[in-house]
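Multiple structures are listed underneath, in structure tokens.
Quick note: the coordinates plus some simple rules give every number you see, no bench work behind them. Remember, it's a predicted structure, so these values are computed and weren't measured experimentally. Cβ atoms are built from the backbone, for glycine too; each structure is taken alone.
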Structure I
Amino acid sequence: MKPTTTTTKQYWAIVLLFASLLAASNIAAKQTFTVSPDPATAKLVLTSPPGERVVEYVLIKNVAGFDVRLKIALEPRLTRDIWVFSLPEGNEYKLPANESIRVPVVFAPLRAGRYEDVLSIVDEFGYGVRLKVLGESAERCILRQPAEVKLGPTPVGERACETIQIGNPTSDVIVVRDIALRSISDEFTLHEVPELPVRIQPGEYIKFVACYKPTEYTEVEKALVKTTYHCANTVSDTDPGKVAETILYGIGDANLCRMKVRELIELTVPAGEKVCEKIVVANNTDRVIILGEINFEHTGELGLEDVIALPVRIQPGTEVTAGVVCYKPDGSMAETKGRISYTYLFENAAHRQYTSTVVHGVVRREQCVLRQ
């Protein structure tokens, strides 16, 4: 009578229990089969990119001289990306005397990463082995390129440079077709770019130099390095290839590229009285600054008076009084705030720049003193 599924499961449960009891009592079960690769000295390694499948085989040979029933399974089944293929129902196999079986182990990762599991092989007498299975998955044809590179800070007329390295961390040969600089100015340049197209072998890299040389005082400018590439021998005439990008940040010398104003003006006065303070704008650079606009966002208690005629040229190393800010509280509010905004540029420069001053008006409360 053919055993039922339940009886079969109970049978192998008893076998596995017997095997564990043998191991606990240090009584070795007689070897009935051999495994290649040998679990004692090696492990089964499978390598595949995400989304693809690879199959490796484990060779099991019957050395007992008689038929042996085997239980073959991945235990404890740590991942679903590795599995055993084409086994009979229940993962049981009857291996005739002196014959061999090739057990296919499949690795089909959905994502890049490292996967591990254990292939358990146990016979009906309690002899068994456990073979470690390792799956390794890396993206195919992916360049490793920095997301951003900072160049500077650097004064006007001087050059700041950095080396950009593009690496191939995959197992494929990568062909770089083009390395292009996208910039609205000539202040960014690329140097020592290898002759293209160039092949990058697995684990190797290429490099080139990116530079920034500002022609006017600017705090930060941007450019883009765009690298186009493909896997060797896997591209057609219509394939646009893949793209990797690096943002370049050109940074000017912050100490040389700003018009100097006070960050905060505080005005304190009793209600009903008025207090004023001069607005001084200084040019600490070595170029002429053109002050083009002054705007004041404020409440009715604050005001801007005697504003200088604009635009005005401020020579290097000098300062001008751009106006007077005043505060005359009526006592309805304890304090108020405003902001003076300045728009300026350097002579013969195209880029406008901005800075501001915060104005804080506070009502000073007179103390009431009783005299007798």
Structure II
Amino acid sequence: MALTPKEITRQMREAKKALNKKEYNQAVATLDSIIKADPNYAPAYREIASILLGSNTPQNALPYLNKALELTPEDIQSWRLAAYHYKKHQSWVPALKAFEKMLSLQEDDEQILYEIFNIHTKLGSQTSALATIERLTKIDSKNNIYREEYAKFLNSMGKIKEALAEYDKIIYSDRGDISYSSLSEWFKLMITLGQAQGAHKRIKVLSKLNPKDAFIKTQYARSYEALFDFKKALKIFLEAHQLDPKNVGINYNLGVIYEQEGDTERSLKHYKIALSMDPMHISSLRGIGIEEKYTYESDIFKKLNFALAHIADLSLDYRAQLHYAAAKAFEDLGELAIAFEHYKLGGEIHA
């Protein structure tokens, strides 16, 4: 029996009440009765799809969702349900289609565009991803999150000068805040382009403007390292250490400098602080292994075994470093066959 618009509205309210009480079966039953009375009432299909997508059987939602889209192809709420369902299940192509349809209904929506950018990235569609993130930077030129993503993407495509220009805009934006990740990437690119002196001068200014900022001070110290002025680098790293004595990176860098100076005691001290704060800090593990002789009972050997147990969590470069550290350890222990195997595995990664 057909329902009047007034009756449909009343039943939709009943379904909403049931949803608010988390009586999902009752809500679906009420919505289903609307569909039986009016098979072309799209909102009922959409609501059932929404309920089922949040249940243990999300696959049962698709017939309802597809019907809602068939009846109301311009309904952005239905497309949103579809987009996030496919995204959740990593079905990137249908997710992209759904987000692009949403964008056609809600032009220049930043959240939708950002989702589209991320999907293009996952699909390896570099040209489309670049165009999308560039569009976002034009929509909101002061959003440093978009600009940083844009810079990262340019860098990944080998467009180093263009990436550097974007990082410049982030670091010297009028917002007043400083993106540490952008500053770090900017510094690396400046060194890559052979502009160590320029990097040093500009970070020196930032450090003077932010004298209590340990991260900026660390970058300032690294700029001295890039100029091979290790005494001044040590001085600035020690200043950074006073501001943040348990910082992993600062302690590691102090360990490296003291190692270069032949100061084993201080080198080990800082490597061990870094490793105590981050058991997977492979560079510190390697540093300790160089300075200390491994024994089966030593704490460093236990830490090495912990790291080896979690080697799958590491990047390829750190996996290689860990294999070399393990090779040195097993050499110390007289286990030459195992040491050789770790040297081999490290070499295969770097090949």
**Message:** If helix-only ellipticity at 222 nm (-39500 (n - 2.57) for each DSSP H run of 4 or more, over all residues; to 500) computes to -2000, which of I, II did it come from?
**Reply:** I
**Winner on mean count of other Cβ atoms within 10 Å over residues 142-149 once structures I, II are ranked, highest first** = II
**Prompt:** For structures I, II, which has the highest computed value of FRET efficiency 1/(1 + (r/R0)^6) of positions 126 and 198 (r between Cβ atoms, R0 = 35 Å, to 0.05)?
**Reply:** II
**Prompt:** A value of 116, 77, 37 was computed for Cα extents along the principal axes in Å; which of I, II is the source structure?
**Reply:** I
**Fill in**
Value 1.26, calculated as Rg/Rh (Cα atoms, Kirkwood Rh), for residues 102-149 alone from one of I, II, is from structure I
**Request:** Consider the structures I, II: one of them gives 5.4 for distance in nm of label points 7 Å out along Cα→Cβ at positions 166 and 262 as calculated from the coordinates. Say which.
**Result:** I
**Item:** Which entry (I, II) yields the derived value 12 for relative contact order in percent (Cα under 8 Å, 6 or more apart)
**Value:** I
**Request:** Check the numbers for mean count of other Cβ atoms within 10 Å over residues 62-69 across I, II and tell me which is largest.
**Result:** II
**Asked** Out of I, II, which structure matches 6.9 when distance in nm of label points 7 Å out along Cα→Cβ at positions 70 and 270 is calculated?
**Response** II
